[in-house]
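Alright, structures below, take your time with them.
Bear in mind these aren't lab numbers, they're just calculated from the coordinates by the rules spelled out. Keep in mind that this is a model prediction, so the values were computed, not measured.
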Structure 1
Amino acid sequence: MKRIVLLLAAVFVATLILTPNTVFSQENNYQLKPEKSKIEWLGKKVTGEHSGTIFMKQGNLTFDADQLLGGSFVVDMTTIVNTDIEDETYRAKLEGHLKSDDFFGVDKFQESKFKITSAEKLADGKFKVIGNLTIKGITEIAELMVNVHKHGKMLHVNGKMIIDRTKYNVRYGSGSFFDNLGDKTIYDEFQLDLDLNFE
């Protein structure tokens with residue numbers, strides 16, 4: 001009997017030594033709170049800029065202690081709105097154009113997605129995140145910097161992503177593909193500012 005107990009103890013110790021990451025894993029899964037999260041977008045052209053918001057349907061992040069392991073997000077493209085134009089008619093016209101096939105083709109592509117493939121922990125809650133971004137059915141590698149801070153049970157994430165829209169077949173008004181646009185040129189890159197809350 002004593003020999004069996006010693007044998008079991010030895011197996012347990014060996015398991016601890018050989019697989020420490022599994023035995024002591026502290027994985028935590030956080031779910032996005034869409035009603036407490038938003039994304040602000042900014043697009044620029046030669047003659048100015050426009051800004052607005054867009055919202056997420058769902059998302060999650062997985063941590064092992066304070067290391068970000070992965071996560072994924074689904075953006076509701078039907079929620080694109082403009083916030084800088086006061087005239088209702090002009091604002092509705094711009095929103096309709098952004099949702100049209102000239103830009104994001106929302107009737108056909110109602111969702112955009114981002115899936116984390118790797119995350120490098122930096123200082124002071126900062127992470128360099130790399131993942132697969134899918135817009136209009138086209139997937140490209142994207143990178144962003146985020147700040148992660150915990151407040152009780154809540155996890156707050158903010159960051160900025162710069163996206164080259166032409167990689168996703170959004171080429172309307174792009175000087176990279178069309179000549180002689182003059183002051184109608186719309187810059188290829190647009191910016192997303194993330195303000196996300198998880199629990």
Structure 2
Amino acid sequence: MAATKRAPAGAAVLRGDITAAIRNAVMHELAEVGYGRLSIEAVARRAGVGKTAVYRRWSNKLEMVLEIVSGVAERSVPMPDTGSFATDLQLTMFIVSKALQHRIASQIIPDLMAEAARNPKIAETLNKALRTHQTALSEKIVGQAIERGELPKGTDPELAVDLMLGPLYWRLAVLRTPVDDDYLEKVAASVMTSLGATPPAS
């Protein structure tokens with residue numbers, strides 16, 4: 001008779017549903033009270049678990065928030081591939097603007113940006129996540145446009161992404177002013193002009 005395989009003595013078996021509940025609770029707590037007032041006790045209470053369940057996964061509040069926020073921030077953003085830089089640009093700006101106006105993200109992002117000025121670890125985490133998105137956009141949307149001849153070969157990919165997304169972060173994350181389709185169209189047109197974009201070669 002084969003012996004039943006057991007987990008090593010003393011090994012913690014972390015249930016996925018509990019981890020998911022804690023992650024969800026952290027995001028909602030961050031949105032409601034901010035990082036400064038967030039506590040392990042409040043997170044555990046919202047998740048419907050004991051504090052020990054949280055401490056089995058993370059040793060402190062900073063570690064918990066950094067891992068969870070990093071996981072959310074580094075999720076892949078849909079990259080349009082319509083065959084036209086103009087349309088890719090408009091869709092990208094629409095997607096990002098909707099993400100920044102999400103009821104939870106719109107509360108968390110400004111708060112963490114403020115915390116980043118005081119906490120180097122939070123600053124590093126946010127910078128890494130943003131750079132990941134910038135690199136992906138540079139390689140996909142800007143790179144394709146250069147290959148199709150819609151953008152000059154000497155176009156700086158990072159500068160192009162700054163021009164594309166900078167106004168959205170400024171309006172939505174800093175000024176916290178809603179944007180509409182008309183604003184997105186005007187910014188997209190300005191970006192096209194600034195980058196010297198031309199229609200795709202026939």
Structure 3
Amino acid sequence: MARRRDLADQQQRLSAATWSVLAARGLPGLTLRAVAERAGCTTGMVLHTFADKQALLVHARELLHWRTGQRADVAQAAAGTPRAALRAVLLQAASPTEEKREEARVWVGFLAAALADPVLADLHRSYNRRFVDRIAALVAAACPDWPSADCAAAATSLVALVEGLNVLAAVDPATYSDEAQHSAIDTALARLDAPL
């Protein structure tokens with residue numbers, strides 16, 4: 001039992017180190033050596049957990065998806081109505097705070113890397129489609145009379161809006177401030193013609 005706990009602790013430590021390196025150095029700075037230094041271990045220990053840099057990148061992308069998904073789950077559960085749940089999840093996906101802009105910068109790095117890496121591209125598509133599906137289900141709950149095709153189209157538009165805000169806020173937080181992001185999301189939601 002202790003061995004499993006040790007492995008879990010090691011993975012958690014390496015996950016935290018991976019995220020710390022990504023946040024500080026971006027995707028180009030994510031190396032096995034940098035993660036080992038940040039975790040206070042050897043590259044051999046990193047390689048014991050991750051076979052190579054590709055495995056480390058996949059893990060980091062999965063970690064990003066898990067982190068954002070956990071926050072969306074909490075936001076959705078705390079909302080009182082379907083429309084409020086939709087708004088809460090969209091706002092949670094936006095990047096109005098420095099921590100969220102940091103995540104957005106990491107996400108943009110993964111998106112850029114996915115253009116040349118089929119494994120990362122598959123992961124990106126899979127996670128993005130899950131997000132679109134989640135938003136489509138929330139739109140359907142908020143607009144129960146809508147056909148599923150309209151819910152899917154609205155979800156695609158809302159996800160594109162939020163992801164665009166993320167990218168732009170990552171490099172221009174003054175223009176794409178918290179207020180500007182909230183306003184853009186609320187304006188898009190007002191077009192749904194569903195009661196709050």
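For the read-out Cα Rg over 2.2 N^0.38 Å, for residues 84-171 alone, a value of 1.21 was computed from one structure; give its label from 1, 2, 3.
Answer for the origin of the read-out: 2.
If helix-only ellipticity at 222 nm (-39500 (n - 2.57) for each DSSP H run of 4 or more, over all residues; to 500) comes out at -5000 when worked out from the coordinates, which of 1, 2, 3 was used?
Going through each structure in turn, the value belongs to 1.
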